[in-house]
Structure I
Amino acid sequence: MKTLHLDTSELGLDFNAALALAKAIGEQQFGEDTMLLSWYDRERDYESPRGVSECHEGCATKGFWDYAQNRGARLAVTFDVGRFTFCFL
């Protein structure tokens, strides 16, 4: 999976703005059928799909990341050193 690291701290993006930007990047790279597989919001400690990290407690790999990799994700867009991460197929 390719990973794009963005430093947007000066822009003050919230989750929804970061998601919109990540989706636009995914669509530009892979077309309109790009699908969001998983995401993580570190500030709120939320992830999707919900609960995928339950079996990863104590593991170096977060559940949302493992979920995306095992389903063939092609792109991860990470904002502000992991503040938000979005994985696309």
Structure II
Amino acid sequence: MADRQFAPLYKIADQFISQANTLAESTDLATLAAGLRYAAARFAAFEASLRTDDLRHDKAEALDAYLNEFRAMLDENLDQYGEQQSKT
């Protein structure tokens, strides 16, 4: 995802990460991470509800789409952090 087309996505993500880093100063890491995942899930459900007139019918398709996207993003970031760890 290193293309310029993803620059707006990265800019928004960096804003959330900055807020998370601030919260991490006074919040347990596991609680903070779970809160971020919950917020992402809640907002994804909201987005999904706007993309269909029958979310109950389209729920499985929405789940698959969001889970596949999250898996790809997580996989990419785990690889990046794994590379950083191997350099230290």
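The numbers here are math on the coordinates, done by the rules we state, and not lab data. Keep in mind that what you see is a predicted model, and the values were worked out from it rather than measured. Cβ atoms are built from the backbone, for glycine too; each structure is taken alone.
Looking at mean count of other Cβ atoms within 10 Å over residues 36-43 for structures I, II, the greatest value goes to I. Between structures I, II, the greatest calculated value of mean count of other Cβ atoms within 10 Å over residues 12-19 is seen in I. For the read-out distance in nm of label points 7 Å out along Cα→Cβ at positions 4 and 28, a value of 0.5 was computed from one structure; give its label from I, II. Structure I accounts for this read-out. Among candidates I, II, the computation of helix-only ellipticity at 222 nm (-39500 (n - 2.57) for each DSSP H run of 4 or more, over all residues; to 500) that gave -8500 used structure I.
Identify the structure, out of I, II, from whose coordinates Rg and Dmax of the Cα atoms in Å was calculated to give 15.6, 51. Source structure: II.
Look at distance in nm of label points 7 Å out along Cα→Cβ at positions 52 and 68 for each of I, II: the largest one is in II.
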